[in-house]
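Once you scroll down, you'll see the structures, which are given as structure tokens.
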Structure 1
Amino acid sequence: MGKQEDKEKVLEKFSRFVNAGNVAAMNIVGLGIVEARREGAWVWDADGTKYLDCFSSAGSFNVGRRNPEIIKALKNAIEELDLGIFLFPSRPKAELAEKLAEITPGDLSCTTYGTGGGEANDCAIKLARGYTQRPKIVATEKGYHGHVGFSLSAIGREHYRDPFGPLMPDFEHVPFGDIEAAEAVVDDTTAAVILEPIQGEGGINVAPYDYIKGLRKLCDERGALLIIDEIQTGFGRTGKMFCSEHYEVAPDIMTVAKSLGGALYPISATITTPKINTFWESHPFIHLSTFGGSDIGCRVALAVIDFIEKNGLAENAARMGEKLLNGLGALKDKHPGVFEEVRGKGLMIGLKYVRDDHGMLMSMNLAKEGVIAIFTANEPSVMRLMPPLIIGEEEVELILNAMDKAMAKIED
């Protein structure tokens, strides 16, 4: 069976048994890819075509795909461990929590484990309500926090929420970046404000410095907790280990996931302060996750953090991000009819196109140039560029050259 024939067979099975709409949508935007070989910043389609991955599963592949050091850690863990019983303490669980306490800002030092970002945010919201004994959660328009339980209610787009109503009560959404709007709704019934410091799915919207500072002050004054969702922005993505460090703000609760698993093993964490963690201490079995913080997952996560630190991936993200942003700025001037704004931090970059349909056209044209990039679901006129943090100048030049050619095709 040839490569193309095998690819078509996989697509037919996926359509029949998993999600035909997914296949149709990806085909429409020129990304009808069946992932086969994966290595570093690259992925190969089942038909043999090679692509530079600038999506990274929304920032899940910070250390690259099939990173040899992370594979080694996974293999070593499998040799001696299994998932572990979620009720019992273990060395891997304790050591990862200790490491997270070391690298996260402020007094964040107590971890509750999960398997994915939605679960981590679900846990954070439950903890905020349980600790404060208040009902209201304030989230942001275009915010994205996952598709389960409480986190679904926090998403700032009706498209994701409306089919599943009625949802959790007492959620309010305010414009992102507008401190006055937050001041108008945060009151003595508010348990927490939850937001991403850079909205990923919402279109790479970067929070103003004074906005995050203002939210910290507002929460302190009114007795609410500040939850910062670092699921896409964490672990070096924006040029610092955590994006909140750019704002010199420590949240009361931080959620992390995606790249913590090294693209090999799912794990997430909800990290809080000792004071807030007293709620779990008095209710030790009120929130459980059978596979959250598995012993194997914790070993993998420790290897991921070690790789990020010893290889300076946050610093590399800052350097390569600056180079990419400068290059994209030059392309903006060269192709003014295609896109109008470049924004982001580190290697979390958004391109705001002149027209909504440019996002689809650019995905198609970039795929023809060997680059995977996908426009954001909440803001289709914005494409996000989130390549693995291991990329160098050669890969940045490849992205810029592909962008130049793709934009020229739209102008023709």
Structure 2
Amino acid sequence: MLYKAYEIQRSMLNAGSAMASMGAEMLADPRNPWAPFGGTQMLASALEVFAHAAAPRGKPAFGLKVITVDGTPHAVNETVEIQQPFGNLRKFTHEGLPADAPRLLIVAPMSGHYATLLRGTVERMLEGCVVYITDWADAKYVPLAEGRFDLDEYIDYLIGYLEHIGPGAHMMAVCQPSVPAFAATAVMAVRENPCRPVTLTMMGGPIDTRESPTAVNDHAITKPFVWFKHNVITTVPANYPGAGRQVYPGFVQLASFMSMNLGSHMNAHYGLFKHLVQGDGESADATKTFYDEYRAVCDMTAEFYLQTVDVVFQQHLLPKGELYHRDIRVDLGAIRDTAILCIEGERDDISGIGQTKAALKVTPNLPEKLKKYHLAPEVGHYGIFNGSRWRSTIAPVVEGWIKSHSKARKLSVVA
């Protein structure tokens, strides 16, 4: 019923958005004799804000066409390297990269938003690296015949991607995927897989949510596991290819995120209204661009979402050394030569300070010279991987870590 009710509401809002958009255009049309008057401009701006807020949104494109490095523009080449039911592996490169440029796998969150949320992350790291990124699928478009997708499959996907990229690659996990990326590194280390990452960077990840719990963590532990199963899991309706699949809908996740900072979102939209009234199109477009991405959401499989709540937020199995991958315990002590960089934001209200840093404490056999911690001052959760602070102060730390360890390990490739 939850999904069907949402679909009805979505259809009504889509129609309302279209009507509001037409009304705004008519009021602002230069041929309208009332257009220059303040009241008309205010009404047109209000209609435009509503139209934008209620407009339907699909999966955004990365849209990276040209990248400028040291003042020189280079054409960006984007390809799909691997296609799988629950996610593709995308590759970005450009003609200005040297032949021995580091290869970096960026693991995007599977948390309701598309991988394009990391567009700025990809663009910045592409300056000096061949960048690969996990492009997770919207579960409502994956037919039931393709099977299930939980934490085990997630880890298997990451291992497969690293094996495709080949020995000597680096991995960066942004937020939620820090846990499966960390586990995948340990699984590959146990197996002495030659494609295990040279470096692993984890940014704002919930490795141990017992450290500095946030509102997100409290929400996960104040309710019993069955509450999540009965209240936020629903069935994909018949009008989608994934009809019948149990999912945690993206629209529920979006509502949860927006409710956490409702005041700031309301202020942002009021600011959009003022920019439109004042004719400040550049500022208005910047706000619209952000919310076009922020409101583009996708569904997660129920099994992955519920397992994450249980394993990561309620039982803390990974830092306790009790996580299993396909009936084999994930041994973090096996990580001996993957250099680990943990990055946290001082003002992160999703992953508290110390949650990512915990990874450095649970790798007892990793030499200290292969461990590094960076706390970004005055940076919130999204500022860790996007925006001016990311580009100017955080990305150089990641680049330096990758560069300093790129040739530190000599890998033997089995023919």
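Just so you know, all these numbers are worked out from the coordinates, no wet-lab data involved. What you are looking at is a predicted structure, and each value in this text was computed from that prediction instead of being measured. Cβ atoms are built from the backbone, for glycine too; each structure is taken alone.
Values for this structure:
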quantity: Parent structure of the calculated result 27, 58, 15, 0, given that P(r) over Cα pairs in 20 Å bins from 0, in percent is the read-out and 1, 2 the choices; calculated: 1
quantity: With mean count of other Cβ atoms within 10 Å over residues 239-246 derived as 16.4, matching label from 1, 2; calculated: 2
quantity: Per FRET efficiency 1/(1 + (r/R0)^6) of positions 15 and 351 (r between Cβ atoms, R0 = 25 Å, to 0.05), the highest-valued of structures 1, 2; calculated: 1
quantity: Per distance in nm of label points 7 Å out along Cα→Cβ at positions 127 and 311, the highest-valued of structures 1, 2; calculated: 2
quantity: Which of 1, 2 leads on FRET efficiency 1/(1 + (r/R0)^6) of positions 167 and 327 (r between Cβ atoms, R0 = 41 Å, to 0.05), largest value; calculated: 2
quantity: Highest-scoring label, criterion being relative contact order in percent (Cα under 8 Å, 6 or more apart), among 1, 2; calculated: 1
quantity: Rg/Rh (Cα atoms, Kirkwood Rh), for residues 143-262 alone derived as 0.95 - corresponding label from 1, 2; calculated: 1
